[in-house]
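Here, each number is a calculation from the coordinates, and none is a lab measurement. On a predicted model such as this, the values are computed, not experimentally measured, just so you know. Cβ atoms are built from the backbone, for glycine too; each structure is taken alone.
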Structure P
Amino acid sequence: MNEQQAKKRIEELRASLTHHATLYYVYDAPEISDYEYDALYRELGDLEKAYPQFDSPTSPTRRVGGAVLDKFDKVTHRVRLDSLADVFSHEELSDFLSDVAEQLGEEPAYSVEPKIDGLSVSLIYENGRFVRGATRGDGTVGEDVTENLRTVMSIPLVLPEPLPYLCVRGEVYMPKSVFAKLNEEREEEGQPLFANPRNAAAGSLRQLDSRITASRHLDIFVFNYQEGDLYMDGHAPKTHTETLDRLHALGFRVLPHRSCLTGTDAILSYVSELGEKRPTFAFDMDGAVVKIDSLATRRTLGEGTNTPKWAVAYKYPPEQQVTQLLDVEIAVGRTGVLTPTACLAPVRLAGSTVSRATLHNIDFIREKDVRIGDYVVVQKAGDIIPEIVSVCRDKRTGGEQIYEMPAVCPSCGQPVSRDADGEGAAVRCENPSCPAQRTRAIIHFASKDAMDIDGLGPQIVELLVREGLVRDVADLYTLTAEQIAGLERMGEKSAANLITAIEKSKQAGLERLLFALGIRQVGAVAGEALAARFGNMEGCLSADAETFASVADIGSITAENLITYFAREDVRLLIDRLAAAGVQMEAVSALPQDDRFAGKTFVLTGTLPTMTRDEASAKIKAAGGKTSGSVSKKTDYVLAGEEAGSKLTRARELGVPVIDEETFLKMLE
């Protein structure tokens, strides 16, 4: 095959693969088998390697990823990517529809469609080729994630028509089935689980290594035409529905399950219908979007300060189901607290099968009057954590059993007692040698906000304990790569990585160590305060209760907990062993390095481009400033990143200065 023949064949293969990928991923109408597609793909890959002069960024082979970036560049959107105003009841939605009808003098037609729970992006095409994709960011400035978006199979890299310029908006999401498989794999590897598909999609799209994004199998629905020359070939849509039909013809995967309706009753009925069908969809949705179909009418109503006047997002209440409580199991936490968990007859809820729900403590059980055998109403708090809402007392038969907390620890068999120190309902095992407590203590010690030992998840900890390699946290620092490599599902590379992570944790500092030790009521903030006050572990060991209580964020009860903890002989021995292993016993940021942010309060929201919010908070504190979880008139700055939410809106309402990471870093210079 000569060069010209190769070029011709490469172009034929690219066109064929693009055609078949569109049929498969956009139209769900494949014409060839996966085997035949893979054969064409391999042939193209081989030819591109043999003839690199014909490389193209729009080739189907570029969808596997490969570019590794240092950071994401900023992108200023030519047309602002606005968010929608939310309504939370049929009454609020009816009021919106009435207000619009009053302004227009008639009831317009609305497009009612699912609100996909994902990450909003813009896609830009020039001369029919995909040239840039960006996240929404704050609506005005986003991040360039072009390389990662190329890996999304349902995004066309080349349009069937060479339109001079086109910008569309879509929602990148992770299908439920992909999310379930990803979390299953992460659990097997001992990695932290993603909370929900949206978080997983956001994290996957913002990977600096596009190969990781490609492995996550993201998808997209295009839901809006933003800007561009869509009309060069004579197509001039007058409605949103016509626009989506036109975009679908161009090869975009557009929103499914949408309907064009007029009249409040019809709209409310369809919103309810979408809500009932949520569990059957392959994607997560957290609401329904109701927007005027006519583009001319949209222009008549115009835009508000932060949201358009022609659309709202109806947010569904948490989905609820009725199931039976079959039993109650007890888990023993790292501080000895016995936590009851409801074992339920499996029920499909908010996209997943639920068979367990938290019961919190004995007071919660008594307040709800929950009994074994009861039929209960369950929902997912925040669409994530299953919880019992109420008991169906009308379904009782008289055979239900009132539940009582056990008198002895189910792990070690020692007597348990109810707290008398202000924590109220906690029932606790006081045995420091309790096996369950030891395992939970090691899991906590290795967690991200503690010593941050990457790869040492719950399953690996349980395996180490079960094999007798680890009895307490100090034993972690005596492990060898050979010992770890010999464990089930662990190889030489995994063992080496884990040993490296354990070694790195030695430099975490006193702040994290105090939190990692699991002292009752000593969280991450208290650990920082203690480290700032005493500077090293010796100072903590020699302090009295009055001195502890004088530290900011440390109350009298916590002070007594510290005295009790440090007085234990086994604790003193543990600390000595950690020190001997090389674990740092000094504070790494005990005092502010300067006072440039003295008296200033920051609120952080969204995802920052190059640092975590914890890292930004540390820089603020090092400069003498403070951070807060809520925006008020006393807030000095809101540091906002990608997908900033209600805190950003609140800051604008109050006139609080909003800064991005670049401005923040300049303030630190």
Structure Q
Amino acid sequence: MTAPIESVLQEQRLFAPPPHFAQTAHIKSMAEYQELYARAQADPAKFWEELASQELHWFDRWHTTLDWQPPQVQWFAGGKINISYNCLDRHLSTWRRNKAALIWEGEPGDSRTYTYAQLHREVCLFANVLKQLGVKKGDVVGIYMPMLPEAVIAMLACARIGAPHSVVFGGFSGEALRERLNDGRAKVVVTADGGWRKDAIVPLKEQVDAALPQVPTVENVLVVQRTGQRIPMEPGRDHWWHDLKQSVSADCPPEPMDAEDILFILYTSGSTGKPKGVVHTTGGYNLYTHITTKWVFDLQDTDVYWCTADVGWITGHSYIVYGPLSNGATTLIYEGAPRPSNPGCMWQIIEKYGVNIFYTAPTAIRSFIKQGEHLPKSYDLSSLRLLGTVGEPINPEAWMWYYRIIGQERCPIVDTWWQTETGGIMISALPGAIPTKPGSATLPFPGIIADVVDLEGNPVGENEGGYLVIKHPWPSMMRTVYNDPDRFRRSYWEHIPPKEGQYFYFAGDGARRDKDGYFWVMGRVDDVINVAGHRLGTMEIESALVSHPAVAEAAVVGRPDEIKGEEICAFVILEGFQTGSEELAQELKQHVAKEIGAIARPAEIRFTDALPKTRSGKIMRRLLRSLAAKQEITSDTSTLEDRSVLDRLREGI
């Protein structure tokens, strides 16, 4: 059997929820969380059934709360629901009718705000446009858009008429778009002439035109006019959004959907082979994203909530669109990104709109650190009351910078662990109830039964590294891989064999639990480095490197070694304008040895100005492993943001 993953990071700091925050929170104390968690663990189906009844509108009640035939699951089978109705219509008979639902800021500084009534009207118009083009319940609609209000409108319109959407991130190439449209057999594509990002136009329609000759199922293309550049429009196939919506009614009743009808397909890249089409259905996903948004972000009616993700990722689906709008929140979206012409744009937006909740990725936080404290300190961030992180484990020093500089030591931080496949947040602090530890996702959400086990399914000991698993189904879990149920079974349910009738959802992450039961995610298990029989998680070594004042960001991988099996190679980005040297490399190696032990000392430090990342900000360590081992890169690179980074890293070898 494979040796356990060894945990080497030790973090002692603890931050209690601020009393003023806890007083008004939805979940106000650790005792209240523990009572909720115990009740959910004792009878998960009853727990979710009660919440589904209280929190959502159903056209017809379900006949079976949970039908679990591993790995196949159904939640609320027979129940009729529409997530677009829960996000829009039900708010129209309340005071929220004229509340801001969606605030949009364009990169050049233009902006739009939609009330719930206005957003409802736009969604109905576009739903009728889709119907006019022959889109029926069950037809897949591809959405390939910049961060525009129309991207949100298109998603909600698809949900309204029962057409599963397949959102493809607007930074993907035409080739990646073609592959995803073909796998989903999309009937229509919704796109824009282009979008603004880092002061340049991203030519989206051009990529659609490159992809479609090899996508026979697409019959129509709907184009939003954003940037105004000249683009070819193919007669009969291509249509301007603003033209078609002139000729349809603003009345579009929502389609009653079975709880288990497909809501969307979202592609996530595997380490090898073609991207996986993760399938999420309607009822359970609506409930889970709704309640996690409400409790994890302690959402209040007066909040302006900003998740900085793109709608092309699951974070955008769950925590920009469906979770916030189901709660009647004000959700903010931004088209652009920090850039030389406006490096402080994120802080500028917080100041401009009085943002209260800010949810972003650790990789973004590390880039903010590299820019320096002076930028955020030159803006008024006093409206903030809660901070969040998503996408990967956050190292403790980045957590502390976020807490001190952005939160000004008064905002709790929710460090959320979850995946495309889980649909919603699985492990996170509830900010009014659970004390936080820098670098720990803390405790499972009520109703989530998580554990850290070995490869035989046995729980590991306190502070022992192992494999993060979920031991009971939850409402927003993925249902299958689109067109490939065998891959679903192999990828998530067969790594750890069932034990006494207990099935384990295998998350692919290493983790440990400390004496308080807190979870510390140690990174992807395929990123584990085996040094002389010691299995070390990358996140802990990276945290040690980043704790050195010269280091802004680090990525650690293993490379083959005849004696040790593997040795540690670290790719390091320095703070500000510092340059690397042999002396600094030796200092960093010593620093790691001092922080976590000689076994974790890197064999090599490589200084770089950038790391290969996905467009959602995750470091693609498998590419770094190939570079470190001087191997040809053969795995999927469709999610890579900037291919020139690989060339620069190769030249430095």
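Points to keep in mind about this one:
- Top of P, Q by FRET efficiency 1/(1 + (r/R0)^6) of positions 160 and 576 (r between Cβ atoms, R0 = 41 Å, to 0.05), largest first: Q
- Computing helix-only ellipticity at 222 nm (-39500 (n - 2.57) for each DSSP H run of 4 or more, over all residues; to 500) across structures P, Q gives -11000 for structure P.
- Parent structure of the calculated result 0.45, given that FRET efficiency 1/(1 + (r/R0)^6) of positions 264 and 504 (r between Cβ atoms, R0 = 25 Å, to 0.05) is the read-out and P, Q the choices: Q
- For the set P, Q, ranking by FRET efficiency 1/(1 + (r/R0)^6) of positions 208 and 320 (r between Cβ atoms, R0 = 25 Å, to 0.05) places Q highest.
- Test item: Rg and Dmax of the Cα atoms in Å calculated as 28.7, 86, pick one of P, Q: P
- Parent structure of the calculated result 15, given that relative contact order in percent (Cα under 8 Å, 6 or more apart) is the read-out and P, Q the choices: Q
- With FRET efficiency 1/(1 + (r/R0)^6) of positions 224 and 552 (r between Cβ atoms, R0 = 35 Å, to 0.05) derived as 0.10, matching label from P, Q: P
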